[in-house]
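Each structure below is given as structure tokens.
Quick note: the coordinates plus some simple rules give every number you see, no bench work behind them. The structure presented is a predicted model; accordingly, all values stated were derived computationally and were not measured. Cβ atoms are built from the backbone, for glycine too; each structure is taken alone.
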Structure 1
Amino acid sequence: MTSIGIILGSTRPGRNGAAVAQWVYEAAARRTDARFELVDLLDYNLPHLDEAMPPSIGQYSRPHTLEWASKIASFDGFDGFVIVTPEYNHSTSGALKNAIDFLYAEWNNKAVGFVSYGGNGGTRAVEHLRLIAAELQLADVRAQVALSLHTDFENYSVFRPGEFQLQALTATLDQVVAWSTALAPLRPGR
């Protein structure tokens, strides 16, 4: 069965992303076409990238890198991802960018979709992530969820998504699952 990792891309205290990622996970868990797992960057305590060799070489030496790589390449192997990202200063969080930069081959030939949030729905963060995904051979799907701090959060902190956002999430999950399945022949061991 296709396995999709839902990556919570914020480590900020009081982050809105925890409620958003839980919403994504709960909607995804009702599906029968894939297995979903929530992956919280807070659980990995990654420092600033500190590997001597470029990730594309695949010679990881630090215990935290090996743990992170093991998770992303986990036993069943994630076939795709949904990344939940905030928008900070017209881009994604530093913690998410750093976590992505630690690895290379573990991202290759997999699908990725985005759920973003921010003053303008987090769309500028997603635009940056799409460029990064291309370099990592991640196939980004077109559908995305853009949650506004003004309309999908009460007092900018209590998550209350509009009903239409569930339709956008369903479309995103549909595409991530379909593309993950289609890309399976390109991944070693599949």
Structure 2
Amino acid sequence: MMKIAIVLGSTRTGRAGEAVAHWVLDQSRQRTDAEFDLIDLAEVDLPQIDEPVPPAAGLYAHPWTRRWAATVAAYDGYVFVTPEYNRSFPGVLKNALDRVQAEWNDKAAGFVSYGAEGGVRAVEALRPVMAALRLADVAPQVVLNLRTDFEGFGTAFTPAEHQAPALMVMLDELIAWSTALAAGRAATVAEQP
């Protein structure tokens, strides 16, 4: 069974993303085709990048980076829950993505974004990062608007009716890609001497 991590990419006090991530987790756990866990970057001990060797070498000097590498490696795919900050995604998410490399490779990624315009620019900024990390990002995404999916412009999360079906469409693709890429990773390992 595929293991999918829901990565909450905001650490801001009072963040709307916590409610969004828990909604994604609750909705996803209705499925029987994958296991889902929540990874809250506010709970992960990742200082700004402090590794002496680039992550492509896989030579992680610090215990927090090794723990993060093991966490990332344990999953077949990821749902990134991200707000849009200044037409991009939060620095804490970029730091988490950039800390390790091989552990992300040949896996799948999906997106749930939120913001005044639904967070679409955050996802557009994430897609080239996914390509650089060899993460196959699926096209369908969940776009949550602070005006229509929250009461009080972000204070209470009240997703519109169409959002749960949109999440399932994204998860369908994410799990299909995660399954295909897991088979490819297994075949590559089997071919190695």
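Quick notes
- Among 1, 2, structure where mean count of other Cβ atoms within 10 Å over residues 104-111 as derived comes to 20.0: 1
- For distance in nm of label points 7 Å out along Cα→Cβ at positions 112 and 136 computed as 2.3, the structure of 1, 2 it came from: 2
- Origin of the derived value 19, 50, 29, 3 (P(r) over Cα pairs in 10 Å bins from 0, in percent, for residues 40-95 alone; candidates 1, 2): 2
- Highest-scoring entry among 1, 2, by distance in nm of label points 7 Å out along Cα→Cβ at positions 144 and 168, is 2.
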